[in-house]
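Trainee: Quick heads-up: structures coming right below.
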Structure 1
Amino acid sequence: MPDLLKIQGLTKSYGDFSLQKMELSVPDGHVVGLIGKNGAGKSTTMKAVLGLIFPDAGHIELFGRADDDGPCVEVKRRIGVVLDSCPFPAEMTAADVGRLGRRAFGSWRQGRFDTLLRDAGISATKKVRRLSRGMGMRLQLAFALAHEPDLLLLDEATSGLDPLARDEVLDLLRDHMSHEGRGILMSSHITTDLEKLADIVVCIDGGRKVFEKTLEDICDTSGIARCKSEDVERIMRAGLFGQGVLRILRNGYSSDVLVPDRKLLHDALPTVTCERASLDEYMLLTLKGEAL
């Protein structure tokens, strides 16, 4: 089965910003997390996939179909979207949004939409302009899920939600992914959410892809060695890893060293403390650490 989404060589320039030769895929049955600093290119990538902007170069395939002029109506109906701000007109009520969904999607499930609104605490008569940022996200998510899309594109979908509401959203996404033939591309600054959901993580910095790794590689295989200066020297002398592979952040009298194989380091140097890397720490050391 082809990837649900495949991006090849995507390039787009805006003034002093340029997204350069972006490569990314969302395989069937996978959740792909997109991380990076503000302005890294995450939203630009999402907008290009949706046809809201047109790339200067590159190629985008949705469901195995090339859509260089933007996705056609048939393809759009297979996609659910949550943007970083609620796009529905301010005077629309939640019920109006549901009526819009019924007109737009043959697969629309009104009962599902109503249940999602109720669980989120959104009244059908509530106007969009009266919704908080978090409630606007929940309304978008209800709209996105109610037509059973094959591909979800989520741009900061858990932003503005309290921890309990974020967990509820993650449960909804897990339930959505329990069906075959589905995938999610999800950008988020809340890396702990991605640790609970993502299969693959792609990091962008300054418009360029820095890494693409499985969550298992990041959080289970790799590790962070908490080192004194002599520990760093011992790691280097051991020659376990190739030149330029390690990343170090120096903190006064100690250093954090990102290593690609925590078990390998422990077996060779058991007295060096090496802990599991969080996604946030992995990104920080990759982007700001000095190569060794």
Structure 2
Amino acid sequence: MTFLHGKHVRANDIRQHYLRYGGQGPAVVLVPGIVSPAALWDRVGRWLGLTHDCYLLDVRGRGLSEAGPHLDYGVDACAHDVLEFARALGLGAYVLVGHSMGARIAARAGNSPSASMTKIVLLDPPTSGPGRRPYPVPIERTLNAVRAAHRGEAEELLRRPDQPPWPEDLLLLRAEWLATCDERAVHVAYDDFHGEDMFSDIASARVPLSLVCAGRGGVVSDEDVREMLHLQPTLQVARLPNAGHQMQVDDFGGFCAALASALGVALPDDHRRVQ
């Protein structure tokens, strides 16, 4: 059991909540996606805690971090949250990992001259933006899930046959935590997906980048990968052919192997014990 604790810290002038695992080894900060509070990444945190000092963040407007009409939910504010979180905890050098929206936040944070991360790992980042194809997950699908959760009906929605099948424990966890997501934060994230150019962030990244993308779902195309490689020829790329956008759910073993490679560590012999 590598889980240590959940705590709050005041950083970037807001309350930020996080879960910590391991406590030994290199520091890793993981930023989840648009409606994924840190608790939904617990299994990944427990695995990372076998080899790293791992911190899972609740992005503002999600989980137990601060939310409300007074907050800016844009990518710049979220990226600054990450930088100030690491500074507040005195992490020093760390690897920044982001999934989906969290990957775009990580890419933006990586452009800061004050950042102390040594590497960024992008997990299936939305490649939409000005003049580009739209993000393939319609906003209404995401909003319907959040609204159902706010009514106390998330579990019923997630069990419908038109929803992706999740393992029972993860489905219940998702149903429990979806209600903590602010609907306005979803709108702002989707606006940023289509109004902000992530490729410019990749081009100007100050640290090495790795990319892990799904084989299904259409979030990162082969053309997208080629463009990223043109911008960053040293980009390390892995694709999980049997996984969709929620790759940590669809193919946990493959996901762990790809992330271990991106982090430059051997896959722990006991990694399966956290499944």
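Trainee: Tell me which of 1, 2 gives 2.9 when you compute distance in nm of label points 7 Å out along Cα→Cβ at positions 21 and 261.
Mentor: It was calculated from structure 1.
Trainee: Upon calculation of distance in nm of label points 7 Å out along Cα→Cβ at positions 13 and 165 from the atomic coordinates, which of the structures 1, 2 produces 4.1?
Mentor: 1
Trainee: For the read-out mean count of other Cβ atoms within 10 Å over residues 117-124, a value of 15.5 was computed from one structure; give its label from 1, 2.
Mentor: For mean count of other Cβ atoms within 10 Å over residues 117-124, the value 15.5 is produced by structure 1.
Trainee: Next up: One of 1, 2 was used to compute distance in nm of label points 7 Å out along Cα→Cβ at positions 133 and 157, and the result was 2.6. Which label is that?
Mentor: 2
Trainee: A value of 46, 44, 40 was computed for Cα extents along the principal axes in Å; which of 1, 2 is the source structure?
Mentor: This figure was derived from 2.
Bear in mind that the values in this text are calculations on the coordinates, not laboratory data. As the structure is a prediction and not an experimental result, all values here were calculated from the model. Cβ atoms are built from the backbone, for glycine too; each structure is taken alone.
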